[in-house]
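Below are structures written as structure tokens.
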Structure I
Amino acid sequence: MESPSHLPLPICFAIVLTVLLASCASVTPIPGGPEDTDPPEIVSTKSTPNLQRRFEKQPIRLTFNEWVELKDIGTQVIVSPPLEFSPDIDLKGKSVYFQFNEEERLRPDATYTINFGESVRDYTEGNPTPNLRFVFSTGDNLDSLSVSGKVKDAFTGEPIPGAMVLLYDQLADTIIRAERPFYFARTNEAGQFRIENVKGGQFRAFALVDNNFNYLYDLPGESLAFLDSSITVSDSTPPPILLRLFQEDPTQRVLEANQRSPGVFRILYNRPASDFYARPDDVVPMMEMLPSADSLIIWHRAPDSVSWSLIIRAEDREIDTVRLLSVPVDSASINPLRIASNSLVRNAVPAGDTLSLTFHRPIVSIDTGRITLLRDSVPVSFQVAIVGQPKRTIHISRPWTDTSNYLLTLEPGAVSDFFGRTHDTLQLSFGILKNDQLSQLVIHADSFPPGFYILMLMQKTKVVREIQFLKDGNPASFSFQHLLPGSYSLRFIADRNRNGRWDSGNLNEGRQPEWMFEESLDELRPNWELEKHAVWPENYR
């Protein structure tokens, strides 16, 4: 019997050989020494020749001067014009192999570009080979022209990374719905793109966020951009193009309709509608579009069960009909009226402003004899008005004294609502913000081209003030008074159809999204007036 500490010579030899082979089968970086910052380089004598003419479909081999790895080939490797079938991309030793699908048919007289992006990296440090491109032509000439530009979000103005930019030599307005592009590229992190090795001629340009990766605009929810006309690619370098990405508004439809409580309906729909009316004519409801712009609240006073229809209109046409059955309304069963919100800022009214009280149901009457306003415990006069549509808000105003304290009291019956209901006793105490605690802002829009505009004063995503104006040949200036100090920005919308909101684009109608841009402002400080000359961007026409 052999001792375990002494193995036969053949077994020792086999173990050593196995260890050596295992070490040769993997590439392990040698520790120590300077960091490798050099990217892999192609060894041209061992690679498929680049820039070939009259190229015939064949495997493409790229051999490098060191061990490499492939990373993110699904997003990094881009072939233009796009291939019908996915190629196989493999790594063997120091070589990358690009294999066309057997069913692939290359276009005649076309220059192809295989852009590897940063997919090929050295094995040890991950340094990518920059500008790694393989170019070939199936015809006699290698095209060498280019198209560049930028893709931005049409609403926010932010650059769009990873969007596809598509060029078509077929010039139909909606070609992106039916055919794959002749050339394409993807935008970088800054939303910029450059399509190289383009032939001369006329092209239609589009941008697309392609949710199903088929190079077609064919799914709801895909984002799109297009130019109004074709571009000319020639020896004279064309200027960069700007593509404004948008989502088309979906076909309008009602998502939900229900009677939340006696006398109140809520209609939820998938996009704003601009007009509503009821049938039969003797049904006279009050309606309110909620700030979210996707809901409609309807109040009605049908004394009996009544079947009626709400007709929803958008863009001067009927787009939906909602059939409703009203439950009889017993006013006595409806809860008392209450204040839903007020305009106080830091429990005070800015000097020169009105006090606004918004109720949770529409208002039909006010009895001023049941309203008192005390200044430092002494009754003072005031003015009151019902405002808004529907009328849910009252404004109370007077020349406020900024060193005083006020107490407003609304006795039952002071305000009556759509159902004839009133409120319990309501009280509100407040002070006055002094002028030297507030800021003012003056905006000049003299350089704007003629048209109708919406100007919004923003605090982050909140609209603080809004003005709609028509710019003609005269100077245009606007003043925002009694602003709290802080950070603000301006949002301008070129309201082409004058509907009071930003509208997206539509490919079939050839309609671009409305132009919108934002400008930052210096910080507003107390007791200070900021003057701003807004300039409409030159390329926003």
Structure II
Amino acid sequence: MRRWSLGTTIVLTCVFVLFCFSSYASAEAKKKASTNSKQAATVPLGSTDDPPPANAVRGGTLKVIWPYFVKNLGYPPEMAPSDSIMTLPLVERLVDWDEKGNLIPWLARSWEGDPIAKTVTYHLRKGVKFHDGTPFNAEAARWNLQFQKDAGRLTDGELVKSIEVVDEYTVRITCTEYTSQSILDYGWASFYSPTAFQKNGGKEWARFNCVGTGPFKQAEFKRDTLVRYEKNKDYWRKGYPLLDAIEIRWIPDPVTASMMIEKKDADAWEDVNNIKNVVELEQKGFKVNWGPGMLWALLPSNGKDPKSPYANKKVREALEYAIDRPAIAKTLGFGKYEPLTQIVPSASPAYNKGYNPRPYNPEKAKQLLAEAGYPNGFDTKMLSLEFNRDQAVAVQSYLTAVGIRVTIDLADMGRYFGSLFGPDGWTDLAIAASGINPDATDLFVHFGPRPMTYRWGYIAKSPEFLALVDKALKTYEQQAMNKALQAAVRQAGDDAMVIPLWRAAQASVMQPWVHTDFPKIHSVTWYSHQDWVDKHK
């Protein structure tokens, strides 16, 4: 059983998460890739296709509350991370992750990656249909991949030379450059019915209607209130889904949400952004699923403005010295946060043990500011998501103490994600959270040469850092890739590229009768077909 989670807003930036990546699906594939020969992966289907457990109960509606709400159901070019996460029961990818972070088949049953020919070939499952009854086949896959490439929403889409239908259930992508992430990059796209999109008028209709291949179909949508998904009786996994329906309500107020859980008016509360609420409910006997967390960082906007204070490395170093990350993590996290010294957490394969370039030292911060030409400090802005006020205020207080006078710009989700992930960018600083992948490849997703999230060049990256990331992208054996990623992480720290803050907890609080593993794997991986609820009053 697996499912969703969310560390709240966290997840949102996450991620884009919908958009994080892993490595190859089998040891054999990795070994072949390391010798620059073909990467083949015909992976056992595994527990996602196993029959339901004997004690699983069929039927019922899972009633979920969420602190944010889906705005766009089916138009990928405009989807925010929250949209992608909340529509996971409706749409599917070619590949996904298992609980160990291995790449596993989903709509694709197998694949080959050829570093020499620079191709990725996916062999699709037969018998899969979209919710409108039209077939999911190679032409439907090609249409989706091309559509998302043209819209700039296919990861590393700029490396795609052509997308071709080989036969009814085989699609091949030819690249100008092949990387260690190519299989995952293109396999991570979500797939929607081309027929439904074209028949109903395109994007205006698609924003509020989703026709995918998932275990649930869209049944009702009330903007900023409720979305209801009902069982897809023609789902390609026989015997699934177990639930009859999933109902999601928008409850932004944590006090109201907590009361609804305690009064049994909701089955699950996702992406709980107040860890105090989680800990208190856990102590009262409610179930809690903890996810891998989100990586919080302070992002300088210095890639396009050479006159920005943050173009000066000493100023960025001063930021890091000024913030007491262990103290903030303890205060905000109730023992569930990890203070960070680098842009990966300690559990990451890319972690550099013992590397802590700038521990808390406010006097050192003041010295560096004076050396940078700011003996009296300066005024600056910091973009923050509106319900991350506590995190922003905590950082603000430490920066103010060394002379960096911060005005917090609290933004709603539309403006916030539009700034972080869009071409207009942000001014001065942004406090943001990004997803953490089990194999450390989130470094590519968020900070690589062609990132999926912060992709408009507002974060300056040194040639040395980019060279190390490029080396990792051309490394196909996992241990060698880990070493290359470790070197890139250390270089990012040496450069003070961004300021790592803490790894925040992700949590899903639920009633004792709810059975799901979401978000134990990742907030962008929700195996909703396996979720079920015991009979209860």
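Nothing in this text is a laboratory measurement; each read-out follows from the coordinates by a stated rule. Given the structure is predicted, the values throughout are model-derived calculations rather than measurements. Cβ atoms are built from the backbone, for glycine too; each structure is taken alone.
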- Taking relative contact order in percent (Cα under 8 Å, 6 or more apart) for each of I, II, which is largest? II
- Structure (I, II) behind the derived value 2.5 of distance in nm of label points 7 Å out along Cα→Cβ at positions 103 and 351: II
- Note on the structure: The value -1000 for helix-only ellipticity at 222 nm (-39500 (n - 2.57) for each DSSP H run of 4 or more, over all residues; to 500), derived from one of I, II, belongs to structure I
- Message: Suppose distance in nm of label points 7 Å out along Cα→Cβ at positions 71 and 199 works out to 3.0; of I, II, which structure was it derived from?
- Response: II
- Re semi-axes √(5λ) of the Cα gyration tensor in Å, for residues 87-222 alone: value 25, 16, 14 computed from one entry in I, II; matching entry is structure II
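Please state which of the structures I, II yields 0.30 when FRET efficiency 1/(1 + (r/R0)^6) of positions 215 and 391 (r between Cβ atoms, R0 = 30 Å, to 0.05) is computed from it. Write down the numbers at each step before the final one.
Working: I: 0.05; II: 0.30.
Corresponding structure: II.
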- Item | Read-out Kirkwood radius over Cα pairs in Å, computed value 23.6, structure in I, II | II
